[in-house]
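Right after this note come the structures.
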Structure I
Amino acid sequence: MAQLFTRHATRLFRAGLLAIPLAALAAAWLAYALPRSDYAWGVGQPAPQPVPFSHDHHVGGLGIHCRYCHTSVERAAFAGMPPAETCMGCHAEVWSAAAVLAPIESSVAFGEPVLWQSVHRLPEFTYFHHGIHVAKGVGCETCHGRVDLMRQTVKAETLSMGWCLDCHRDPEPYLRPADAIYAMGWAPSGDAPAADLTEHYGIAVGQLTDCSVCHR
């Protein structure tokens with residue numbers, strides 16, 4: 001009986017049989033890894049803003065304190081976004097004619113808020129309070145990264161549930177003395193071990209993983 005398929009076709013068929021399980025494994029790996037990747041969580045991706053504000057210039061260069069713009073960070077759930085009047089406190093005198101400041105000037109003139117785009121927005125079913133974290137010794141840099149080096153503000157961490165739980169299960173490595181909360185590039189010294197800070201701030205570690213802490 002004559003051979004129905006050429007040797008080349010047979011080799012292709014065998015290669016296909018091998019490729020099917022490999023493709024299935026690759027698809028399974030992608031289905032697991034992609035949702036957990038920095039890309040899926042928007043890490044390192046700037047959001048379009050009405051004004052190209054640079055933390056690198058304002059914080060790293062000029063030394064403007066976090067609380068100058070984020071006025072409610074110590075007492076409220078929301079850290080606060082600066083109104084246009086805050087910006088014009090300086091820019092009425094500096095770069096007042098710059099075209100990039102037109103949205104700020106329009107906001108002041110017409111009483112409309114500047115529509116800043118949130119970079120670190122959490123799901124609505126998640127409860128987060130900036131004031132509590134600041135009061136318990138968690139520094140801005142821990143969640144937001146080195147904003148003093150960012151020309152465009154980007155997410156430094158995923159802020160996923162797993163990432164938050166890593167800290168809630170063992171907060172000691174993430175705590176700082178009160179005078180270092182807003183410091184960029186701070187590193188702990190031997191003078192104040194993290195374990196002492198956990199006790200100092202009265203953190204009940206055993207309760208931090210209760211569902212009701214973040215979901216209310």
Structure II
Amino acid sequence: MTISIATADDMDLVLEGIKAILRQQEDFEVIGTYQGLSDLVDALTEARPQVIVLGDRLDPALDVLALVESVRRITPRSRIIVMSSLPDGRIVHELFVAGAAGYMYKSDPLSLYLVDAVRTVVRGKPYLSPTANAEYLLAMQAEHPRWLFDAEARDVLHLMANGYRAQEIAALRGMPIRRVYWVANKLRDRFGADTNAQLMVRAAEEGFLP
């Protein structure tokens with residue numbers, strides 16, 4: 001059975017490397033390579049690849065969670081393997097909840113692991129490259145209850161980054177102000193920040209803010 005694959009990343013050299021690796025497999029068919037989300041979306045209106053290998057910075061306007069969610073809305077049956085330069089176990093957990101099927105840390109050699117990743121997710125099993133797997137296990141062993149960095153939290157983060165105060169966010173979104181304070185506290189914990197200023201810097205470093 002032929003496995004159809006689409007690849008998308010913001011760097012053309014990464015795309016060429018992925019394409020070269022995948023085309024060595026006789027049962028793999030690379031149906032397209034894309035450097036922008038709009039090009040990928042246009043292609044998905046006609047094609048439904050079994051696997052999408054997706055760079056986490058494909059669209060600078062979207063964080064990786066929103067990126068995965070947007071692609072899954074178009075083609076929910078496709079298995080998405082996210083490629084990222086961040087080996088953060090919390091992101092891996094959040095991406096699996098968002099619907100990703102696999103996660104590859106870009107510093108793990110693609111030539112060694114990419115083919116196995118594709119075959120694994122096609123079988124309906126999750127895949128993590130070695131570094132991502134180690135970080136994920138560490139994150140899952142944390143003693144504190146796991147809180148999901150969901151759409152509400154990302155919205156509050158963006159509003160805070162744009163200078164909105166807690167009272168203004170509560171009024172704008174119709175949220176109890178205690179909820180806003182609780183989300184802000186969880187955000188600081190999520191990014192290991194003591195202050196809101198540190199929160200903004202670390203969220204930007206992980207691609208969740210411009």
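Read-outs: derived from the displayed coordinates by stated rules, not from any lab. No experiment lies behind these values; they were computed from the predicted model shown. Cβ atoms are built from the backbone, for glycine too; each structure is taken alone.
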- line: Note: distance in nm of label points 7 Å out along Cα→Cβ at positions 132 and 172 at 3.2, derived from one of structures I, II, originates from structure II
- request: For volume of the Cα convex hull per residue in Å³, find whichever of I, II sits highest and give me its label.
  value: I
message: One of I, II was used to compute distance in nm of label points 7 Å out along Cα→Cβ at positions 140 and 196, and the result was 2.6. Which label is that?
response: I
- prompt: One of I, II was used to compute distance in nm of label points 7 Å out along Cα→Cβ at positions 44 and 180, and the answer was 2.8. Which one was it?
  reply: I
field: FRET efficiency 1/(1 + (r/R0)^6) of positions 12 and 60 (r between Cβ atoms, R0 = 41 Å, to 0.05) derived as 1.00 - corresponding label from I, II
entry: II
field: Parent structure of the calculated result 0.20, given that FRET efficiency 1/(1 + (r/R0)^6) of positions 116 and 156 (r between Cβ atoms, R0 = 30 Å, to 0.05) is the read-out and I, II the choices
entry: II
message: Given a value of 3.0 for distance in nm of label points 7 Å out along Cα→Cβ at positions 52 and 76, calculated from one of I, II, which structure does it belong to?
response: I
query: Computing mean count of other Cβ atoms within 10 Å over residues 100-107 gives 23.0 for which of I, II?
result: II
task: Name the one structure among I, II that distance in nm of label points 7 Å out along Cα→Cβ at positions 36 and 68 of 2.6 was derived from.
output: II
message: With relative contact order in percent (Cα under 8 Å, 6 or more apart) as the yardstick, tell me which of I, II scores highest.
response: I
- line: From the coordinates of one of I, II, helix-only ellipticity at 222 nm (-39500 (n - 2.57) for each DSSP H run of 4 or more, over all residues; to 500) came out at -15500; that one is structure II
